[in-house]
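The structures considered in this document are given below.
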Structure P
Amino acid sequence: MRLTTLTDYALRTLMLLATRSERLTVSDVASGFGISANHVAKVVNLLSRYGYIRSIRGIGGGIELARAPDDILIGDVIERMEGDLHLLSCVGTDESCLIHSFCKLKGVLAEAERIQKEYLNSVTLADVVPTRRQLKRVDL
């Protein structure tokens, strides 16, 4: 599995927000990571829609976590951002190729997906958050 840039930015945004007690802006996140503010805005919109962050408008507004880092599962974030995580399309359906009825590879891939999902959902945002000291070394 290779994650999209959107998922990468979403995870980085959540990690950064988890290190802050104050609200950040889309510009703060974008400039901190050296990425496009438009991309961060798209990520923030999705993260807000999924209930991971709150977006507050107006003076003193910005973005902040809507849930505690311990309550955000990395696997859940990845699945919501990526959508279909199947290694091959046949794992998600019964009729994608001529050999589906006797293919043993489908079962192997389904088990690999299950193990991956189980592991990623055992890791929370709190488990992967860098310290503020680590972030200061890279000017974040």
Structure Q
Amino acid sequence: MEKLELIKALMERKDIHLEAKKAFRLAYPNAPDKMIDTAIFHIYVDGIHAALDWLTEAELFLQNPENTITEGSTFHLIYHLYNWLQFKTLLQDTKEDIVEKLNDVKAALEDDDKDAAFELLEELKEQFNGGLNAPSFWSP
């Protein structure tokens, strides 16, 4: 029952966006604002609703197996979970990791491999801007 009480408390928060921003800023003080805002969206804005939609479909299926757990609700939840994992992965880089990547750029330039250097620099730029995109889970 503790889980339901926590979920109820989460759903009853009045200014969840502001509270989430404060919590993320404390946990990830060096994260770009764009990344913090993206994480808030994927967890506290749309992510909560995606999780609730999926859980609702899971219960409706048990009540009547003709009510399927849809791909739409499943992919919607996976999309938000993936983005949370991506956020966590990007923020795990320490100063030492970044220095190592910069040393890789330097080494590529010393080896006259401008393409590799530019690729590494672009990855760093995208990481700092919070601009990496999630893969598409939808098949064409």
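Throughout, read-outs are computed from the coordinates displayed, never taken from laboratory work. These figures come from a predicted structure and were not determined experimentally. Cβ atoms are built from the backbone, for glycine too; each structure is taken alone.
In this comparison of P, Q, the computed figure 23 for relative contact order in percent (Cα under 8 Å, 6 or more apart) is attributed to Q.
1.6 is what came out when distance in nm of label points 7 Å out along Cα→Cβ at positions 30 and 62 was calculated for one structure; which of P, Q is it?
Only one of P, Q returns 1.6 for distance in nm of label points 7 Å out along Cα→Cβ at positions 30 and 62, namely P.
In terms of FRET efficiency 1/(1 + (r/R0)^6) of positions 86 and 110 (r between Cβ atoms, R0 = 25 Å, to 0.05), the structure with the greatest value among P, Q is P.
Using distance in nm of label points 7 Å out along Cα→Cβ at positions 54 and 78 as the calculated read-out, with 1.0 as its value, let me know the right label among P, Q. Going through each structure in turn, the value belongs to Q.
Which structure, out of P, Q, was helix-only ellipticity at 222 nm (-39500 (n - 2.57) for each DSSP H run of 4 or more, over all residues; to 500) derived from, given a value of -23000? Going label by label, the one that fits is Q. Just checking, which of P, Q has the largest value of Rg/Rh (Cα atoms, Kirkwood Rh)? Once Rg/Rh (Cα atoms, Kirkwood Rh) is worked out for each structure, Q has the highest.
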